[in-house]
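Coordinate-derived values only; no laboratory data. Source: prediction; values computed, not measured. Cβ atoms are built from the backbone, for glycine too; each structure is taken alone.
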Structure P
């Protein structure tokens, strides 16, 4: 049986990426992500990979793009302001059908913001991958172990669909320490790299194009992208149900907000309240069929919990929830971490 070790979320995620066969990491320091980049700076070269501290976030994502064209498993990590700056590069990777992984350890606030935890990058990550309207797969961990597992599997997912994958963590998940099981090194992960060749003289040129420029051909590319997103709804959706079998009230939350809400669910259950929780693990594709399946004849009300104002995640839940079910919101913003007591109080008001 694998041994559990105590690790910080950022460090554990970095080690998971290395063990998943990471060839190149390009990143720029930004709190609350910096410890991931710091760890990569010595650990990845030790494991045989290439570390580059880029001069800025746009440079980092374009290094990831270039490495992906060459067949490498490539990763960058950042926080909200840096994630904003990477949008053009992410858009180009989506248009060029290139795999790669981007970790966003979310912080709060607009502009430079503040270094504390938030979920306010939801729309930026989920609604489109930069300009152009294309999409990334978006995963949301709610523990350090899940952060590890999602990062470890994200490269396979990116290569399966030839598409970037975004891991939407936050400052709380990234900086907390928890016991985790770190998976073993994967084997056979360099197939794409070998197929591209080592880059010696004489090999055929490889030309990267994010999209073609003829409108009718661009439209065909977008039709193919839409078909891929429909496939994700069938193959890639993941969520977790907690005590939903007999639940008359439901909390719907993701990431850290779901982790906090789980404490409120347990406390209210001890008082006899029939409450459960639905937690999306994939934010895109969104588990819309699970939300549609919430039965108005059983569930009296739904509470969406998120650390963002104005609400973002709430709107996506509302889009698929039966409109006969009362739908409420519990939020904090600006880096204020919501508490289980506040979630409990929001439920009591509904009751």
Structure Q
């Protein structure tokens, strides 16, 4: 039986995971994704933009560096794959129409930037910075900065000048965004006004670059879904609830009949929370909200795992403070709470 005739709905999880991505019988045409792409093109057309970036299914959301095309995460092309993505990754990026449109507008910003070579303009560099700036493995953001728009999660505009442009473009393109009012008094408004001016310049004009290479297209990906998720789960390990479990269990103990009278670990952390925050922030120099977010993760996980302290509260607080300090220092130098991860090169990813 041809792979194109395989019904993904009747396959078990194990059978799905054994399939190679290139063998998946999926496409954009005829799915809800086609409706989203058509809506994107309609929004561009209403703004007088003549170039409609070709969209294709890729291993994740992306716009290859310098290529005026848009890659859409393949799992969105079939309900069975969306369910698998959510089960494996705890979420399904772009899994609602609103979310999908946000990502499409962002990636379209990249594609138009490349198609019209906008980043070569002096004014582009004035407002967004040097396009040639190297992408880091991670980035640290300022959540209260008014220099950047807020479109995608995690303050993505602060990652890189190209991302800043794509995010600002997405806000500008979004119907009913009322960006003139929403960003009144923000430095980001100047960027939005520049994009408004820039889009008028290219209105009804043909792009400099009309075709692009569709890197990481699913037809060229021979790895199985199982290997795909193995690598993806490793990359995003610290985003999973159980990321700290092993170390928390070293600091505390799991509740047993013998330890039934022991103090709960989460109550001890809550009891000394302010002292821990004050101490760790003082020695690391990190903002308290970053440290507090991580400490809340510890507290919730200790409650879920029913961990208890098996020594004095002083000793337990000392150990959790040391562990927290170690993670924060790693975050200060790498942007993540663990060591560097592998990074896909030549790619401007949506997230």
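Below, the figures for the structure above:
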{"quantity": "Structure responsible for 2.6, with distance in nm of label points 7 Å out along Cα→Cβ at positions 22 and 126 calculated and labels P, Q on offer", "calculated": "P"}
{"quantity": "Entry that produces 9, 21, 17, 19, 19, 11, 4, 1 once P(r) over Cα pairs in 10 Å bins from 0, in percent, for residues 174-317 alone is calculated, selected from P, Q", "calculated": "Q"}
{"quantity": "Given 21 for relative contact order in percent (Cα under 8 Å, 6 or more apart), calculated: source structure among P, Q", "calculated": "Q"}
{"quantity": "Among P, Q, structure where FRET efficiency 1/(1 + (r/R0)^6) of positions 110 and 326 (r between Cβ atoms, R0 = 35 Å, to 0.05) as derived comes to 0.45", "calculated": "Q"}
{"quantity": "For helix-only ellipticity at 222 nm (-39500 (n - 2.57) for each DSSP H run of 4 or more, over all residues; to 500) computed as -12500, the structure of P, Q it came from", "calculated": "P"}
{"quantity": "Parent structure of the calculated result 41, 29, 16, given that semi-axes √(5λ) of the Cα gyration tensor in Å is the read-out and P, Q the choices", "calculated": "Q"}
